[in-house]
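Alright, structures below, take your time with them.
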Structure P
Amino acid sequence: MMKTPVGLVTAALSAATLLAGTFLLVTGTRGQNTSFQSSAGQLDVQTFASGLVHPWALAFLGDGRMLVTERPGRMRIVSAEGQLSPPLKNVPEVWASGQGGLLDVIADRDFAQNRTVFFCYSERTSGGGRTAVARARLNDGAGRLDETKVIFRQDGPLSSGNHYGCRFAQGADGNLFVTLGDHYSYRDEAQSLSNHLGKLIRIAPDGAAPPDNPFVGRDGAKPEIWSYGHRNQQGLAINPGTGELWEIEHGPRGGDEVNVIAKGKNYGWPVIGFGIDYSGTKIHEATARDGMEQPAKYWVPSIAPSGATFYTGKLFPKWNGSLFTGALSGRMLVRLTVNGHAVTAEERLLQNLHERIRDVRQGPDGALWLLTDNSAGRILRVTPAAK
């Protein structure tokens, strides 16, 4: 296996990386670059690591390494050379059924000091599953998570295996935004403030509801709720230029949405929308209604968008400020041009790759990093082609 340095990722390799090398399992691999056309010129797509089973989320640790989750319930460290560690110990048992399993993971804003990570997963309980959020301290020298604690559990009717949501964004104040799905069979509950189905929540790092959340103190309302009327939210990112929260969610047959999230607002599911049921029958009362927010963009037919990131790096200056999202059924990477609260253009990338893109992140090296959602999943690194 080649171990040629890869830009600034390898340059960031630290003593912690070398210590973690004791636990590395050599299953990562480097593939040959494949070139693709784009509005920013030719793109090189390199297989940085492989041997993953339905990888779901990627988090950079700030020292050249990453954490990656696999939906069956494994979390691994990825070295700066693309090697995978054995599964970390002390990850809670997940209910890896249907769309459920081990899902998103992020490193805390102060990870370099506190080694804290947050992750979410589908947790089985009597009668079904729900989304749980946990925090832990990464003990990479010992190949495990320490002090693992569940800080939040979704309340409401249980899922039979679908629509868990489960994406994170951490605000400048350290509080966590977390997306929670509607569990598919209980879509009307997305309009009820008495449970967490179809909600975007905001919690403190210990799981408590911050006192300035919009429904704190309202009778019959869950204090963690930040916004509601969502279906199955699969992408979440804070626009670094404005500080605003952008969310991307799956519609049914048509009606995938990009939303700019405002405190306490109702985003309409299932009352309004642009799709139809899988049977072909009507779901929504209309496409708009007073008191319900309109999306910044929607897709008909659906592309099944997934993880999202705003681009601010130097490798693609032409794309600065763009919002990127993966696409599952669409099998591509999508770049959205953003102007204020409007999406003004869309560019479809890497379509000839024919891969389900589960997550997209901007790396510290300015590259775009992707996860392919397969039983033989990969981490891909996207850069400008060498001239």
Structure Q
Amino acid sequence: MLQRFFIFCSGADTAILEECSPGERTKYAGIGATVFFTAVMAAIAGSYALYTVFDNFFTAIFFGMIWGLLIFNLDRFIVSTIKKRKNFFDELIQASPRILLAVIIAIVISKPLEMKIFEKEINQVLLEEKNDMTLANKDQLALQYTPTVEALNAEIDALKQEVIDKEAEVNALYETYIAEAEGRKGTELIGKGPVYKEKRDKHDAELAALKALRTTNAEKITALENQIATVSTEYQTKVAETQPVIDGFDGLMARVNALDKLPWLPSFFIFLLFLAIETSPIIAKLLSPKGAYDLKLEEQESALKSWVTQQQAQREVLVTTDRDINNRVYADIAEEQELYDYKRKKARELMQLQADAFYKKQKGIL
């Protein structure tokens, strides 16, 4: 039962193989088994690749099975269409398009399995890329908010500097009226005279202005700091909103690119393995000597070709003979006077009808 299934997978004619030796059937069962297991590997590889796309187990398996059946059908077609010929180079030329197709299929099958085998290494590469993307994303977003924050900080610094300048001015006035009272400057008279009182009043007025300035600027600084906090919150919110996009950067294309950044030699050997698996049925068919199955198949095709050629020749003779007979029949009829008179009469009636119709049409126009 299993042998019959693998023979079916090889695409061989089971009716012809029934007449061949057990060794011949074993050979084609081996070719069919290679085709079958290649399709199984394709289904597994396709399921994993599609899982990275759809992120759904059942969907990936469903489409992976379809992909495996497609590869199975292609391989079965490739193997079944290679015919044994008298010259090996003719067989090689015949199989060259199939070999090229097998190489393409091997690349398609091996790539998803390479991604699964080197999954940990790929995840490491993706992690580094995500970290770089996160830093770059923060820098790009910061370009939108940094000028606003710097402008607000500059206003805060200006308000603080205004208070500092006012404090320096008030301190200078304080030193002035104290020096006046001690007689060190101004009138140089010790005591609290009119000049002292004038300078003290000026100091007190500026001190009151300083207190008012401190209150006003403190309120302004608080408002500006609130604005900075709002901008910072917006920045953090934007970073949090864009981070899931970066975290989801692990699709099929990202993994393929990450795989390309790994050393090429291990991937190349895996590709060679699948290439050997994919081309093994074709190579086995090319290298195997012409067996009983090939001889019987060639005999059957030759007999069918001879029968088709014979039928085609008979149809050509039949057409030629029928044409000659028709020519002779119509030649004999053309010489009969009765047929001539009848056709002449009908032609006369037709011309009369045409003349009457033309007359009526012209009369209607006039």
Structure R
Amino acid sequence: MRKVGPIDFKLLFFAVAILIYGLIMVLSSGAVQGYNATNTPYFYFLQQLKWAILGVAGALIALLVPYKFWRRFAGIGIILSFILLFAVLFSEASVTLKGSARWLKIGEFFSFQPSEIAKLALVLFYAHILDRYPVRHLKDLALPLGVLLPLLALVYKQPDLGTTMVLLLTAAAMLLRTELPLKYFFMAVPVFGLPLFYLVRHMEYQWTRILVWLNPWAYASDDGYQIINAQIAFGSGGLFGVGLGQSRQKYGFLPENFTDMIFAIIGEELGLWGTLLLMGLFIGLFVRGYKTARECPDRFTQLFAFGLTSTLAIQTAINLAVVTGVFPVTGITLPLISYGGSSLFVTMVEIGLLLNLSRWRKAGVDSGLKSAKRGILGRAKETLGG
């Protein structure tokens, strides 16, 4: 087997820096609710730390096992995702919170979100089939769309519009890497957009979110309460923030302040500079991820690294857009930052896979250069010898 190179330490640095940033902010933002619920301000932090440790183990396994082994699970992973998503909707193990059935409970203390597994499974499956069955014409989309559409339907049914959008946009990003003419992607906007608008328009709470997004102050006492308090948090933070741990919004004013809306607490406590620092770390992570994708040695690894980076970038962009009021509110976490075990664990596995691919990238580049040099020197010797 070909000797692999070292991991991309810059990518590792950005991932670890974001993870530490997230743990600190979960400790700060979750302290009040943790104390109210369990009489200890460290409850949510310790839970997140537990999942971070499990995530490190998962990332190490993803890093150390050669990528060709993971490719064997492309079909199994997507089938497992369908089974788990069906279980969320139709089994007694499903857990419903705030009107959404997104979790499966195993035993007394363990629950997880199958949609998080589906995001990783979709990327692996698409990397596999788009490499094996190149997409050049519309008819070649039968298999990719045949898997994507029912997957989207199952996640949307939970309902989970945020994850539905992440899955759809990730698939679109990966399909952009095929040979399909660009005109078909423009045609796909109304094809997917109009049915989605119809569904949102006829789902009362989702349409209300649209109206709240257009004018949150008209719904200040109910549906607009969350986004208004997020804006208050950002306004209170100013340039330098009110100080780490000094948030006022976490005292029952801002719902989901240590999960989906944690970025608003960052803006309040650490100010504009704190938010820009975090965004800079994310940009660094995505740049290294896309660099890995560009320099991978074969089409499968290029697609896999590209898809892994894209799903993280898309989820990050949606969360930041929601919290800052650019998009309507939808429940989706900020990778490596928001409280949430399933999201944190799967994200760290994705980072481990990217680091794995970065080792093969370096090995591929190095071996390619050495082979080229040997070829040039060999031809030179033959010429001189002749």
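Per-structure values
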item	result
Which entry (P, Q, R) yields the derived value -500 for helix-only ellipticity at 222 nm (-39500 (n - 2.57) for each DSSP H run of 4 or more, over all residues; to 500)	P
Highest-scoring label, criterion being relative contact order in percent (Cα under 8 Å, 6 or more apart), among P, Q, R	R
Identity of the structure behind 18.1 (criterion: mean projected area of the Cα convex hull in nm², calculated), options P, Q, R	P
For 3.2 (distance in nm of label points 7 Å out along Cα→Cβ at positions 54 and 326, calculated) the corresponding structure among P, Q, R	R
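All of the numbers you see were taken from the coordinates with simple rules; none came from a lab. Keep in mind the model is a prediction, meaning the values are calculated, not measured. Cβ atoms are built from the backbone, for glycine too; each structure is taken alone.
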